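Structures for review follow.
What follows draws every value from the coordinates through simple rules; no lab data is involved. Note that the structure is a prediction, hence the values are computed from the model and not measured.
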Structure 1
Amino acid sequence: MTATTPRLLRADAERNLRRVLDAALDVFAEHGIDAPVTLIAERAGVGVATIFRRFPTKDDLLAALLAHRGEQLVAAADAALERDDPEAAFRELAKLITRSQIADRGFCEAIGTELFARDDLQRLFDGVRKRLVEVLARAQASGALRSDVTAEDVLFVLYGVARTGLMVEGAAPGLWRRYLALALDGLRPGAAPLPGRPPTRRQFDAARCGS
């Protein structure tokens with residue numbers, strides 16, 4: 001074995017990993033979390049054993065993809081905080097959060113499952129929530145949004161829009177934008193006070209993790 005062989009093997013393993021992750025992103029986005037690993041292996045051009053050597057369980061593979069989505073949302077929230085227009089920043093972030101679930105059925109379906117109880121994913125998506133708190137507060141301080149709504153309220157509403165959007169996407173592509181506009185208009189100031197109390201952090205976390 002030459003000195004370059006280990007490097008070549010590592011490069012080959014890295015290429016296989018990239019193919020697996022790319023294929024998994026596409027398959028879970030199209031078919032949801034119940035998609036079989038065999039379909040991912042077929043699309044990636046690798047054997048199923050190759051996938052399970054890197055990801056011992058299907059949930060481990062799903063968690064890697066959720067982490068990818070979470071990192072995208074963190075970056076988007078950071079960008080929103082840099083914008084000068086608080087209302088536009090909030091509306092664009094809300095649209096992106098919803099669209100990310102519409103475009104990725106697996107991501108949307110994973111919300112409310114035990115996958116989100118994993119420590120690394122909890123920390124990552126807590127980071128998204130904390131940034132949304134800041135984006136929301138800026139928009140409220142500017143007078144663009146009602147003052148009695150919380151980040152948890154917003155995330156539940158956006159999830160509801162995404163689930164409805166996924167249900168009708170095959171028959172009416174893009175219809176979710178209509179419902180998102182309705183939801184965002186309901187966040188404008190001047191409407192009647194909301195009934196009841198907003199969900200607590202504990203209630204939000206329990207729902208997110210399916211517990």
Structure 2
Amino acid sequence: MSGPRNLLYDNDIRFVDFARELSDDDWSRQSLCTEWSNHEVLAHLVLGYRASPAALAVGMVRHRGSFDRTNTALAADLARRHGPSELLDEFAALIGRPRGVGRVFPRRLLLGDHVIHELDIAFALGKRPTVDADVLAAVLNTQVRVPNPFVPAAAWARGLNLAATDTDWAHGRGACRVAGPAAPLASALAGRQCALDQLSGSGVEELRARIAVT
């Protein structure tokens with residue numbers, strides 16, 4: 001099986017092909033990530049591959065220690081200054097040679113971040129995701145097993161019987177079941193409430209409640 005680094009590289013190359021098909025109107029639309037348009041999501045992905053620790057530190061001071069506000073503001077500012085085509089060219093160039101925090105951020109978490117944000121774009125546009133099944137399985141495994149300082153997916157998944165219906169992936173046991181295609185399952189575990197509508201089982205409302213109170 002490919003390791004996280006190879007999965008990330010191959011997935012990013014595929015994402016670029018997907019993203020180049022989007023129109024200007026598509027990029028201007030609201031993503032599932034409520035703070036950002038699809039254009040701003042792309043800016044966030046670029047920043048994840050090249051933001052400097054110094055720029056993040058300055059932003060944290062400016063936003064009173066809030067990483068979330070810093071992250072949101074930096075992406076919005078970059079999107080104001082650069083169009084989607086320019087950002088996509090930069091993202092493609094950074095895939096093989098990330099800089100700044102992109103060189104040290106754990107590859108498993110970076111893969112999850114890239115996949116979830118692609119789903120934020122695709123689902124918002126009503127497009128069918130093109131993420132490979134092995135990549136989605138890797139993201140789901142990371143979500144339920146690896147603590148994430150930004151999204152508590154592992155805590156939300158605890159005690160649930162989770163199953164992807166379109167690939168060979170399952171986690172947990174018991175009667176509290178949540179089942180559905182791997183892409184919306186991963187999106188839901190990342191806190192996207194609307195993805196829950198594509199899932200079924202007795203545990204869906206429990207997962208919805210857990211996400212709502214976080």
Structure 3
Amino acid sequence: MPEIDAPHNAFGGGLWLADPDGHPVNVCEEGARPPRTSGLFTVNTPGHYARSGRGCPPRHGVRPVRLGHVLLHTPDLERMVGFYTGILGLRLTDRVPGIIAFMHLPRGGDHHVVALLHDARPGFHHASFEVESPDEIGMGAQAVIGAGYRDGWGFGRHVLGSNFFHYVRDPWMSMAEYFCDIDQIPSDGSWRPGDHPPEDALYRWGPPVPEDFGRNYEA
């Protein structure tokens with residue numbers, strides 16, 4: 001796989017490659033994150049005095065913890081899965097055959113860092129940013145919509161990955177997702193990928209899926 005020049009607006013170093021659909025991919029060293037615990041937020045249960053009374057956190061600006069994953073459109077799911085697993089070393093987590101595939105890092109961690117959605121042509125669907133709680137998902141999405149950007153879809157919870165989500169449209173009609181509480185893959189290599197039915201590709205609960213949610217708006 002030949003190396004390519006970094007995009008003109010790229011920052012940082014590392015190695016730049018193009019995947020089979022032409023998406024530029026940056027491979028660089030990153031410090032290890034601490035292992036996940038049961039979650040970043042605390043459930044307001046009886047006797048939990050830190051959240052007794054009003055319980056709801058004060059309004060505040062939401063700053064994502066990190067970029068969690070991206071979802072790309074592709075006309076060739078198997079070829080793209082082969083690149084990201086065979087060349088970059090990711091591992092298949094779950095898939096809905098012919099529709100979508102999710103991949104995780106070789107040492108475990110988030111249920112997926114790259115996902116691929118079948119479409120007639122390549123494109124960028126969304127980038128997903130982790131925040132610290134379901135409250136921050138709601139407050140972040142509310143702030144973006146209040147600033148005049150289009151709602152995308154949410155609030156809800158996915159099946160594959162189990163994360164809470166809310167999507168908002170960016171100016172290019174792709175999406176940004178706020179998420180928290182995603183499933184964690186063990187680091188011992190014991191995870192085995194599964195094939196799932198189409199109804200599991202989207203959500204366990206949430207508002208109706210917008211007609212254009214999965215649409216590829218790239219020319």
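To test your reading of the models, identify which of 1, 2, 3 gives -17500 for helix-only ellipticity at 222 nm (-39500 (n - 2.57) for each DSSP H run of 4 or more, over all residues; to 500) when calculated.
On the way: 1: -23500; 2: -17500; 3: -3000.
Computing helix-only ellipticity at 222 nm (-39500 (n - 2.57) for each DSSP H run of 4 or more, over all residues; to 500) on every structure in 1, 2, 3 gives -17500 only for 2.
To test your reading of the models, identify which of 1, 2, 3 gives 158 for volume of the Cα convex hull per residue in Å³ when calculated.
It traces back to 3.
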